Structure I
Amino acid sequence: MPRYVALLRGVNVGGKNKVPMTELRALVESLGHSDVVTFIQSGNIVFTARRAITASSLERAITDHFGIDVTVVLRTPSELDKVVAGNPFARADIAKVHVGFMANEPASAALAKLDTARFAPDEVAVRGRELYYFLPNGMGRTKLPPYVDRQLKTPTPVRNWNTLTKLVALASRPPA
């Protein structure tokens with residue numbers, strides 16, 4: 001049975017789009033999924049599905065249950081392993097590295113138009129459907145991720161490296 005990590009974009013941020021994790025866990029279980037675990041309040045769900053699923057099916061269920069529109073991005077444990085292995089900022093302070101998980105691979109024309117040098121010392125590297133950010137002054141002060149989001153027009157939940165590695169560990173555990 002396939003295992004997934006679902007990353008929700010924009011929940012429980014600044015008092016908006018409130019989604020209690022216990023309710024979210026129960027909702028995912030009610031859809032027939034098992035071994036459901038949530039991690040921190042930002043909308044990270046690890047679960048086992050009986051069959052392959054789509055992000056849009058989870059988005060509809062969340063909208064129906066909570067009355068909010070959110071983007072859900074799905075990754076498998078092996079995809080997350082590749083994200084960790086592909087970190088172009090592995091030599092940097094890992095506490096300053098974040099990963100954006102794009103819902104779709106961006107158009108090459110949009111990538112070619114990116115002008116990120118003006119955001120130095122912040123950096124971004126695009127690898128397939130992932131955006132790797134090195135943000136030496138932290139996520140709260142940077143303008144780079146919102147700029148990239150606007151330019152690529154692809155919904156992108158962003159997680160810090162610590163959260164990513166915890167999700168990898170949770171997804172790698174054998175189902176109960």
Structure II
Amino acid sequence: MKNLKMQTQRNIKNIVLVGFMGTGKTSVGILLSNMLNMKFIDTDDIIEQNCQERISEIFANKGEEHFRDLESKAIEKACLLNHYIISTGGGAVIREQNIQNLRNVGLLFHLDATPEVIFQRTAQQSQRPLLMVEDPLNRIRELLKQRAPFYAQADYRIDTSGLTVEEVAKRIFDLYESFNKKR
């Protein structure tokens with residue numbers, strides 16, 4: 001957890017969920033939006049709506065760098081919103097500007113899980129372009145290691161490995177309520 005005094009000086013108007021694919025950002029975000037009477041938005045959905053293409057098609061046709069540019073624009077758009085649960089793509093944090101933009105408008109929660117749990121949760125999903133490799137479990141480990149310093153910039157970390165969606169949402173709800181009482 002970061003310095004609370006520094007957090008309270010930020011303009012917290014949203015909850016932002018960051019973390020690797022398969023950690024529960026979308027499921028938790030939707031449930032949390034109902035619990036807190038906030039709207040939910042996923043930056044991947046913004047990209048797909050703007051481009052009229054699936055993320056996997058963007059990766060295949062135009063590459064990861066192009067996708068990351070689109071992702072940064074989607075994050076900028078999401079950061080204009082107020083009273084939202086914002087779920088980001090797993091790699092959104094690899095661009096420092098994305099982290100800064102999100103921190104400026106929300107309290108960041110890093111949803112985490114073990115590589116094995118992530119592999120289990122994503123194994124049957126063909127729309128995960130970064131896992132379309134010979135050894136997806138090893139790829140998950142590599143990407144988690146690369147992204148760890150970026151994820152560490154979140155205000156809170158929750159390991160979702162052994163938790164239900166409801167338990168994760170409740171933890172975020174409690175942390176958010178506690179944070180707001182201290183402001």
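Computed from the coordinates by the stated procedures, all read-outs in this text should not be read as laboratory data. No experiment lies behind these values; they were computed from the predicted model shown. Cβ atoms are built from the backbone, for glycine too; each structure is taken alone.
Listing for the model above:
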read-out	value
Mean count of other Cβ atoms within 10 Å over residues 89-96 from the coordinates reads 13.6; which among I, II	I
Which of I, II yields 25 [relative contact order in percent (Cα under 8 Å, 6 or more apart), calculated]	I
At a computed 0.98 (Cα Rg over 2.2 N^0.38 Å), which of I, II	II
Of the structures I, II, the one that -9500 was derived from, the read-out being helix-only ellipticity at 222 nm (-39500 (n - 2.57) for each DSSP H run of 4 or more, over all residues; to 500)	I
Label whose coordinates, when distance in nm of label points 7 Å out along Cα→Cβ at positions 97 and 121 is calculated, return 1.7 (choices I, II)	I
